[in-house]
Every structure is written in structure tokens, then in C-alpha cells.
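FYI, it's all coordinate maths here, none of it is from the lab. If you're wondering where the values come from, they're calculated on a predicted model, not measured in any experiment. Cβ atoms are built from the backbone, for glycine too; each structure is taken alone.
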Structure P
Amino acid sequence: MIDYSILGYGESVLTFFVLLSIYLAFGGRFAWSGAAAGLAILSKYNGAFVVPVLLFLAYTSSRKKDRWKNMALACIIPGLVAFPWLLRNFLVLGNPVWPFLNFIFPEAVQGAYSGFSILNIFSWQTLASLYLGFFGVPDGNYRVLSFFSLPFFWAFFAGFIAVTAVFLAPLMRGVKKKKGDMVWWMLLGSFGLLFLLYVANVGPFVSRMLMPALIALAFFYGRGADALLGERGMKGWWKERLLLVVLVIIGTGFVLILAGKFFLATQAWGFYQEDFDWVRENTPQDAVFLAGGQCVPFHIGRSAVSFSHTSKRDYEYVWINQNFALDRRSILDEGQLKELEQTRKERVYSSQRTGTAVYKAGQ
């Protein structure tokens, strides 16, 4: 939460409204709960995945005569609150949830996230990026680890893995099936489905998709911490202090590492500022770029299509930097480079210092 609350992501606001909607549903106020869920959807499409949890609570906690009314409130009100945004997207962009799942809406503007590959779900990259993303590696992108040539880096990284494993011990201990847990398993399952859809449609670097599900993990974590305190060998007055000291040390370490990470990231992105400024000052605001990942389009302030569009010619400019380690998804592979070489294009900008080149696509 500390990490994403200071970045340009909507996850912290989304998580707040998801938690609020569940809290209100526990209190039986399903009209207000539905309104909070609608605000969650307006924060980010992901908010729609709390609706199954609200339906479950409405069905299991309501009196029989109110059950279907509460389920209707939990389902219809979020749709009414979010409807204007979804309608606007459909009318303007051709896809109510643009830019995702564009393969369902072939007339959608541009082609971002038009693919769908089940194989992404079973990739080791997905598991690695999920783990790293939860502990502060930007977007869980393991490739950024090769960017910093720090002394004893791999020894430091091994220590990082060991400390995170200790930090997760209460969670592993607390994940047990108990009465009353079903709502939390529903929350994990619903946002787990979102995670799988996102991995298949976009890619593996998506740990933040599960942030609202941390609400459920928090309950399991607290239960696990209590259980560890009661384990044999943890008896005595010092047991609570020991666990507290361990968690404080680990938490302090996470905060210090986070500060160091942002210092390094600021320095690294500043290296390319001249390239970003040139694009903003010398290309039309409505220009479409061929650029991989999300970071480059964000920094240049231009719309972009992915590298899967190298042969479609539905772009006006091409951003190329084969040494751009800050976002490896912006680096083309050999096949994509060869495909681009066969198209007519004019180089309009290049920097020997950064290795960035911008081309204007031919007709």
C-alpha cells in the first residue's frame, strides 16, 4: 500500500472502495454497499470483481424474505453507478472496458491488449513477477534486476528472498479452512480470476491486480501470527516481544529499501528526460506510437500500440531503444526488428547518449 499509494496507479483508491463495500455489506446495508462497489469500478474496472463477493454476502447473511432484494441491490446499483463511464467508452472507443479485451471488440480504437494467450498463465515468469511485485520490485518485473550492477547484489537478493520468506510465515500458518472464512476465499477467488484474465490478455507483470485481495490475506496473516505465538517453544513473556521485534525490523527494512528504490528509479528515468521532452515538443498530441510496455507511452504523453502491430501500419511513429532496461517490454526482439526494417520509415530523432531513436512511419 505504501508503494502504490505514491505512484500514479488507482489501486489504493480501488482497494478502499472494495473494502468499504464489503464492510457495508457485513452491516446489511446493501444499497450503500452497491454504491461503494460502483465507485470502485469508477476507480478502476477491477472493482467489478467485488460484486460476486457482495452477492455471496447478500445470499448468506440476509433473511430469506430479503435475500433476492439484497442480491439485486448488490448487483444493479454498481452497474448503474459505473454505466455512464462504460457507455462513454463504448461510444467513443468502441469497447466499454478499453483498452483491455480488445479482441472481443474488433472495432475498438487502436489495438492495445488485443491478444489472449492461456500460455501466459502457466509461465514461470508469472509466479516470479507475482512474488517480486508484492515486495516492491516495480511491476514485479524481474528483468530490472539486471539493470543494477551493485556490489554483492546476488548475495543481497538472496537475503531479500530469505527475509520475505520469514515475513510470510504467519500467512502460511494462518491459511486454514474455518467457519466464516468463505467470504475471504470468495474475495481471493474473484480477484484471482481477474489476475488470470489480465495475465492472459496483457502479460505477467500484474501483482497489483490482487491488491484488493490483500484484505482477505490480512485476516489469515493475523490468525497465523496468533497461532505462532501459541506454538510450543514460543512460551514465555518474551514471545510477543520477539515477534514484534522481528516484524518491526523487517518492516523497517522494507521502508528503507523502498526509499532507496525510488531514489535509484528517479535517477534512472531522468537519464531519458531529453528523449521524452523531444517527443512531446515535436510530435502531434494525437500521434500514435509503436512502443512496447506502458512506461514509454506514459512518459512521452502519446497513445501507443504494442509490438504485435509491427505489420499493421496503424501507427505514425516508432520508438526504439534496445538498451532500455527500465522496461524490457519496450525492447523489440529480432523478428520484430526485421519486420520493421522492411517498412519505409524516416529517422527523425536519435541520441547517442541514451541510444533512443524515433522514426516516422512511411505510407
Structure Q
Amino acid sequence: MSRQFSMATVLRRTPFKVLRWFLSDVGIDLGLDWESLYAYDLPKVIAAYEQVPDDQKRQAEEIVRDIIELANQEGIAALKEAARLINLTCWTTLFKNNPSAYLQAIWAWTSHRDLFEKAKKLLHVKRKPSARKRGGLPSGIPPITDEKLIELKEALQKLFREKQKRFVMCTVESFERGDGRHCVFAYLDDIEKPILQHDDRKNLVPSMVCPVFEIGFEVDENEGTLAVASQPGIRVALENLFVQTIYGSEPPPIDRPIYDIEKLKDQQYALTIAAEDCLKAEISFMNLLWPNANGGSTFRGKRNNDIFQTINHVVEQEKRSLKDARVLAVTLRFHFLPKPGRRAGILCVEFTSPEHFSIRCTDAVRVEIMMNYLKKWGIIP
């Protein structure tokens, strides 16, 4: 998700020494004597930047947008992971000398471009979580070659051409995440959508744009598994297509159920949380189906109120047993309490069946925390 920023704010927040390096790297010369500038000379810097040609400004601001994306808790986590993967042993001292997330991000861009690019891709991967894993793949490094990627691109175009009855442009890229994990991302044209925009004469005119949607594949060579980040309805077809194209073999069978949500109807099952994570977890929604019932019974828990108080009341009234019920769907609510460097927030994980779940969150750090707890509780593999 793109974050809003102002170049005037960027110029104010960046020390002149770092700003000088940055502008030089993007090919902008403000014509200033940087050695003689002091903090109160900031208006001179801003005025000089305003005189820069628009095309050079756009180039600088595109890079700043990438820097801002990494200038937060999840971005710094990606930078630290990238530093470990490329064996940049000095990162601890360097990050410590740059106290703010913004200075750490811009330092990475100006001083270690390879670190910055790796972190940017890692952040992108982390924002595409998928707990569903297709097992049974051959262990070892997957045969992801340039030739195989071209075959995958053509296979994806054929699949979506059959679905959408039109030609679909597609770009495929591979990325080695580290620790035996290999990622492939496919970018495909979505259906055209109408927008309004200004033309060269500043008149408002209708236009059609073709946005791109994304599919992510991740192979874990140690586990022999494949995870696909996409819409649930087409996930199995994409898994099969990837295995057939990249491995040249028939896909392994699917073991179901994938997620164990049955255990959540046990009132004694504790969703334990480590104190240092500053979290609370609770069940906020549950859909139960009893034998011989016409449909499922829906229960919703109020905030800070145990959902089983409501469930037990209905069970007693209708003289049913909770053990006989089957869990059709459940929602877990995570309360992220405020702590240094993190704002409070509430995020939910929705299991719509034992085969599908979703997390509506783009914060890679919080997603990773929630995924770790789902694995710890034995809900996901």
C-alpha cells in the first residue's frame, strides 16, 4: 500500500549530508555550497529544489516513495532480514547510528543499494501471506529457470484467456527469499476500468485503464511445499499449473482438511500469548452446525466478552451438546496493544471453512506475528 508523503517534509527530515548524497545519486544538482549550509538555511534548499525540472523531480520522488515504504516497523524488519541474507555484518552498528526508521531506510538506499532492493522485495513477499501449503513436492532447489518461467507465463495467459475470453498480458519474475524459499510473482492484466483524468489541455476526459493483479508462488525446498497467494476460488488450479510447468510432473494429491478449526469449540483450549508481544486474542465469530439442523447457528462475541457465554446460553436453552456441533467458520480477533514503535490496532483472521482463510492486513510484521501464533496453536500447519 503506497504511503502519502510531501517532498518538503522529506527535505526537512533529511540531514544535509545525507540529502546531498541522495540528490547526487539521482542526478540533481541544486547549485548550493553544502559545506557552508546550516539548519536555518533549509528555505534555501527547498527554494532550490522547486527550480529543478519536473522530470528530475518525478524521478527523485519515485525513489523517495520506495524509501518511505521501508521507513516503518515492517520495513525495518525487512531491512534487517535482508542484511542477514546478504551477510552484511555491520548492519547492527549502522542501524543503531541512525535512530529513526526514515534515516535507516534512506541510509540503506544511499549506502547499500543491494540491501535496499532485497528488503523491498522481501517486504513485498511478506505482504502476500498464504498459510495453505501444497505438500509432496520434490525436495531440493526447484528447477526455476528462465525457460520454465516463460512456459509459466504462457500457461497463465492461456488459463486466464479461457476465463476472461481475451488476451491477457503477463509478466513473471523470480526471487530467492532465503532459507530455502523461492518466490515467483506473476502480474496479469485485469479487466479494463473507466477513470476520469485531465488531458494535455487540462480538460477532464474519460479514459480506460487496465490495472494489474498479482499472483504469488512460494516454494520451500526444505519442506517440499508450495504456497500460492491468490483468490481462493482459483488457487488449486494455479497450484496444479505451477507444478506441471515448473516440475514437469503431475501435482501431488491434496490432504484435507487443511486447517484445524474444530479445536476452537473447546472452551478449555487456551489461546496463550507471550507477554512481550503485548497482544490479546479472542474468538469473535463462530458458525456451528448440529446434526439434523436445518442450517448453521451463528454466534458473535462482543468486545472483551467471552463468546462462549452466548454459546452456552443457547446450548442450555435448546438442550444441545457442544461436542456434537461441527465448526463451519470462525474468526479470531487480535488486539495489538500499544508499545514503543507500534500503534494499537485490531486485526482479524477469518476461517470461512477448513480449506480457506483470509487476513485483511498489509502490515507484514503483524501478519507474521499472527501466523506464528496460528501455527503455535496448531490451527494451521
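Just a few scattered comments:
- Origin of the value 0.95, where FRET efficiency 1/(1 + (r/R0)^6) of positions 27 and 187 (r between Cβ atoms, R0 = 30 Å, to 0.05) was derived from one of P, Q: P
- Source structure (of P, Q) for distance in nm of label points 7 Å out along Cα→Cβ at positions 139 and 299, computed value 4.3: Q
- Source structure (of P, Q) for FRET efficiency 1/(1 + (r/R0)^6) of positions 19 and 251 (r between Cβ atoms, R0 = 35 Å, to 0.05), computed value 0.95: P
- Structure responsible for -11000, with helix-only ellipticity at 222 nm (-39500 (n - 2.57) for each DSSP H run of 4 or more, over all residues; to 500) calculated and labels P, Q on offer: Q
- Given 166 for volume of the Cα convex hull per residue in Å³, calculated: source structure among P, Q: P
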